[in-house]
Structure 1
Amino acid sequence: MRRAAFALVSTLLVAAPAAALEPGQSEPKKLLSLGDSITRAFDATLPADNLSQSWSNGTHGFVERLFRLPDVKSHNQRISANFGDSGRRNVVVARNGAKAKALKEQAASAAGNGFTYATVLIGGNDVCRDTIAELPTDYEFTVDAAIGLVDLFRNLPDGATVQVAAIPDVKRLYDIGIDKTALGIIDCEQLWRLTAQGFPCGSMLSPDNSEADREYVRSRNVRYNQILQFLTAIGAARFTNLHISWTDVTFTYPFTADDVSNIDCYHPSSQGQRAISRETWNDGPFKDAQKGR
């Protein structure tokens with residue numbers, strides 16, 4: 001009797017993740033991540049890319065444990081914990097400096113490859129131009145994002161899931177950085193001043209900007225997110241063979257100084273990456289699958 005009861009409980013536990021799926025929805029075992037340097041975990045802990053600490057694609061195996069690298073509990077790790085390692089793929093096509101226009105090229109990677117889950121976090125480099133004058137118009141941003149998203153939706157198989165995430169609040173990152181020190185050596189504000197020429201967010205971080213300038217850039221940040229949300233909703237209505245969702249937690253989450261890179265005072269730190277992973281997962285299509293938190 002005890003054996004039968006144990007077998008029943010085991011079966012229920014194994015089957016539990018399936019309860020998180022909608023009818024016709026595929027398990028998210030083949031993961032594709034599109035976007036920019038945030039998804040590549042640029043400057044999260046060490047200079048340049050830290051792919052093992054990506055909110056979407058991060059890993060934490062023998063090498064990461066050996067070198068005591070941070071564990072961000074990425075979507076990739078959560079997928080393995082909840083849906084198993086069998087048949088897994090984990091591919092990142094996000095590129096440093098990518099703008100919404102690059103989404104079309106990244107989306108081509110989905111064609112014919114059977115990805116069952118795609119994350120999209122892009123647009124930060126549209127907010128972060130060298131100057132305010134270079135910020136895209138509503139029309140330009142809409143066209144670039146729409147073309148890329150439609151190509152992605154067309155290239156995914158039936159039953160696949162897509163999560164589109166909002167552009168983070170760049171003004172919030174600026175406000176945090178004002179009181180932060182880079183590498184324990186230099187104030188972030190001074191670092192931005194020294195790198196004003198060529199730093200990837202002059203539109204927000206330039207020392208020549210007024211507070212009114214920065215609020216204007218934030219308004220564009222908000223507007224681009226509205227456009228992305230609208231396009232996501234249109235996609236969900238049009239591509240009914242897919243499971244498409246939007247999350248704004250990447251914009252609304254109250255990031256702190258510890259969530260921001262100690263290297264460039266701009267990108268998410270490993271703690272920030274972990275927060276993005278947790279918040280987007282818990283506001284996403286697989287939020288009921290909570291093994292390996």
Structure 2
Amino acid sequence: MSGPGGIDTETPRAALPEARGERGAEYLWRRFRRNRLAVAALGYLIVVHLAAALAPWIVPYEPEFIDLLNQMAPPSREHLLGTDESGRDVLSRLIAGGRTSLAVGLSAMVLAISVGTALGGISGMAGGIVEAIIMRVTDGMLTVPTFFLALLVLAVFGSSTVNVVLVIGATGWMVVARVVRAEVLRTLPQEFVVASRALGVGRTRILLRHLLPQALPSLIVAATLGVAYAVLTESALSYLGLGVQPPTPTWGNMLTGAQHYVWKTPSLALYPGAAIMLTVLSYNALGDALSDTLDPRHAGT
């Protein structure tokens with residue numbers, strides 16, 4: 001429960017980081033690391049993203065190099081995860097595919113967060129007919145089966161990497177908009193905002209300097225969950241042949257190539273499938289942990 005000025009009157013003073021003499025970041029990290037699953041997920045994501053960032057320098061072979069004399073080779077010292085149906089090194093393609101899938105996921109997340117934050121902030125700050133129009137559009141988009149909309153758009157306009165990023169970002173902003181609007185409406189009545197308006201501070205400045213920073217914890221959580229959604233959607237689109245096109249490797253189109261050999265060489269599907277599953281689950285676990293860590297209602301736990 002909050003008292004005057006939005007101060008939490010029920011959280012014990014001793015539970016707050018200021019009372020313990022702890023820095024905010026240290027306090028949040030101490031709370032976060034209690035969740036061992038989230039710490040493991042964070043460690044996995046760090047490794048995966050480092051491998052993706054360093055892919056051009058660490059892949060043992062050129063991911064698109066075809067060796068028809070070495071098709072479906074089992075794991076060996078030369079090819080740690082074996083080769084695929086075209087003789088391409090699976091480990092190299094797995095690392096390079098992760099680079100593409102994560103780049104698409106992160107880019108789509110940035111687009112979705114940007115659009116959702118802008119629309120949610122404007123909606124909450126403006127009110128009236130502007131808010132009604134934006135929220136009705138948001139509600140309408142939430143009723144649309146976005147995956148099938150993405151399939152339709154990509155089938156019409158083509159399956160380039162840019163189009164995949166745009167279509168995933170353009171179908172993933174609605175939840176962010178609702179979250180930001182709720183945070184803006186929650187913060188608007190607080191005394192520091194009322195004082196700023198009384199001093200003649202413009203709406204745009206209030207929104208950027210006071211309201212959106214209050215929504216930052218919620219945006220961080222939404223971003224982690226948004227990356228998971230984007231990676232999963234990109235993989236599904238690529239698997240169906242409407243995502244990033246070969247020969248550029250992604251985890252999704254690696255699954256497409258492996259489906260015809262799943263009974264003969266199941267590992268070809270296992271590696272990219274496991275990478276997708278672990279990445280999505282890790283982002284979800286990280287998002288849940290960040291939600292608990294950044295929630296002031298759990299400050300005393």
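Output the label of whichever structure in 1, 2 has the greatest value of distance in nm of label points 7 Å out along Cα→Cβ at positions 63 and 255.
Comparing 1, 2, the top value of distance in nm of label points 7 Å out along Cα→Cβ at positions 63 and 255 belongs to 1.
Using mean count of other Cβ atoms within 10 Å over residues 71-78 for the comparison, can you identify which of 1, 2 gives the largest number?
Between 1, 2, the highest calculated value is found for 1.
Assign the value 76, 48, 30, calculated as Cα extents along the principal axes in Å, to the correct structure from 1, 2.
Structure 2 accounts for this read-out.
Out of 1, 2, which one gives 1.0 for distance in nm of label points 7 Å out along Cα→Cβ at positions 95 and 151 as computed from the coordinates?
Value 1.0 for distance in nm of label points 7 Å out along Cα→Cβ at positions 95 and 151 corresponds to 1 out of 1, 2.
For which of the structures 1, 2 does the calculation of helix-only ellipticity at 222 nm (-39500 (n - 2.57) for each DSSP H run of 4 or more, over all residues; to 500) return -12000?
Going through each structure in turn, the value belongs to 1.
Readers should treat all values here as calculations from the given coordinates under stated rules, not as data from a laboratory. For clarity, every value in this text was computed on a predicted model and none was experimentally measured. Cβ atoms are built from the backbone, for glycine too; each structure is taken alone.
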